1. Using Rg/Rh (Cα atoms, Kirkwood Rh) for the comparison, can you identify which of I, II gives the largest number?
2. Given a value of 25 for relative contact order in percent (Cα under 8 Å, 6 or more apart), calculated from one of I, II, which structure does it belong to?
3. Looking at structures I, II, which one was helix-only ellipticity at 222 nm (-39500 (n - 2.57) for each DSSP H run of 4 or more, over all residues; to 500) calculated from, given that it came out as -22000?
4. Given a value of 1.00 for FRET efficiency 1/(1 + (r/R0)^6) of positions 131 and 171 (r between Cβ atoms, R0 = 25 Å, to 0.05), calculated from one of I, II, which structure does it belong to?
Structure I
Amino acid sequence: MRVGTPHRPEAPSATPVKQSAAGERGRDTHAKRIAPTPRRARTKGGLSRFAVFAAPGLVVYLALVLVPIAMTTGYSLTNRNPFNPPTRWVGLDNLTGLFSDDEFLKALQNTVVITVIVTLVTNAGGLAIALLLDRRGWLYNALRSVFFVPVVLSAVVVSVIWQSILVDDGLLNSMLRDLGVHHPPGWLSDPGLALYTVSWVIAWQGLGFCVVIYLAGLQGIPQELYEAAAIDGCGPLMRFRKVTWPMLAPAVTINTVMSLIGGFKAYDQIQVLTNGGPGPGTTSTLAFQVVQTAFNGNHVGYASAMAVVMLVLVAAVSVVALGLLQKREVTS
């Protein structure tokens, strides 16, 4: 019987092993090449790019906002008068003295009245006009531009125009006399009317801004909501109450806060229309009183204390109003 030679398996070749090792090294090198940048390096690069783009704006904000606020706060603690040196430290005497100053308290009262009137008139009137203009067509587009024109005009220009209309011998009183009114009101000369007249001028100029914001809010409301409300049997008033008004909550927030700030810082219209009169402090506001005290009376330290109080009031009212209105946005 023939005995066969047992079959021995051939040893694997060394070449594939070398090729496999080379392939692994190649994949490792490629993986290292495409490995992501460490997070620290990415963060450092992002911060440097952010700093490059943000630096100009931050420098301007620092120079024109933060530094003047800091300087004004420092001056409010002194008796600074550039024409009567030296400047002495008085602490909180300026701030405490404001609340026994009749002129300052009158200016504060006038400012509150103007702010309330401006906020109510611009929001109510702006919403009413926006509802009327929320339609398509060239006529409505032209009317939107007309209502927005006063916003882009200077407050001084607007005040000069209204002064020519509202003075005793102006256009409005001339028309009233032609209609048979022998003694028309003194819109700017009557102490009982001047403050409300100035408030109207300020509100008139800010009306266009509110119209644009409310129009943007109205055009952002989905029509499906109105269709669903109509299917449920809601009339126009119910649709406004249940759909339009809740959906306009962000627009109401913007317009209310901007109107509050605009009312508190009213100055140009007061200066041009009445110069704080008629009479002592009849239409004087906080901003007007600050300028008069600092530049006419040269009491920079005392005027700086007024400016600090004004800043705190505006910030406090804005924060409170913003918090309440944003809470309404969530619940609407």
Structure II
Amino acid sequence: MVDTVQSVTGPLLPDQLGVTLPHEHVFINMTRTTPQDGYLNVWSDTEPELRRFTAAGGSTLIDMTNGELSDYAAPVGWSDDLRVMQQNPDTGSRSIANVLATKAMAEATGVQVILGTGHYYDTYLDKRWFDRNSTNKIAEYLVADLLDEIPGTGVRAGIIGEIASDLSHITAVEERSFRAAARAGRETGAMISTHAASFPTGLAQLEIMVEEGVDPARVVIGHSDTVKSVDYSLELLRRGAFVQFDCLMTCRIGGELIMHQIDRRLSYLKTMIDKGYQDQILLSQDVCQRSHLRALGGPGYTFLFEEFRTLAGQAGIEPELLDRIHTVNPRRAIFGE
């Protein structure tokens, strides 16, 4: 267990979290793989979206923008110093601009934002940097982000993530990233949150971290809802990890509800709940592209509390249980309760 978790504006106690989105992004740069849409860097777009979240009763957001995704991930004109705008070339940490812009947004909107630290998947990784740094050294950088500061910001990360693999297998450089994250998590007690999209590689991710001595209960396997098999989610739950259905950005596109995406997720959730795993479920939207903003027809940061809540109730998932998933479960995942 950990006593407090660090947000961009200071430490939080468990009872201060409130309604929590465990996998979102405030400012992010995904243009390497999504050149037309994957760039959230407009203050005037993001601020009203976060204010809508607080108006819906939201309190806390975990920002999973890692080092690679923080390159130039700040409002246009934030700084003329390219070194401030870029991922730290020495430690691999988030860019200074990304951290300080996110802190400013939190202060402006009242949203409590917890930052992740870590590395994305193979396509984004600087292989030469990984070759120059041992696994233990990479872990040391993560620990420093958590316990000292993200260099040049005066702000500490609160959790480890999102740590990513993106194919049907984990590449060698991704494995080093996972082992470093596991060692940092073991040393600090911080929650580790992953990216495991489309393929059931969350099982391999979990195996690596367990090999490194991490308790499965400190691990959140992200994007589990993109794997079209409820048996995959059930196996992760049986092994003791949290299963995160966080790709609900696929459920509202262009202002329209995508019912086959919603219905499959609701079916899986009911199965997991019926088998008694309701305490290991996390839900989020993963806003990471401009088209995901509510104003542009996406889910924004409030889909879970609006259309999804109504449809879940119609499917037989009690509102009180959803409230626990949005409050108690994130608290258990973050603090190890």
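Read-outs throughout are calculated quantities, based only on the coordinates presented, and are distinct from any laboratory measurement. These numbers were taken from a predicted model, which means no experiment stands behind them. Cβ atoms are built from the backbone, for glycine too; each structure is taken alone.
1. On the way: I: 1.33; II: 0.93.
For this comparison of Rg/Rh (Cα atoms, Kirkwood Rh), the top structure is I.
2. Numbers: I: 25; II: 19.
Going label by label, the one that fits is I.
3. Details: I: -22000; II: -11500.
Attributed to the structure labelled I.
4. Values: I: 0.25; II: 1.00.
Going label by label, the one that fits is II.
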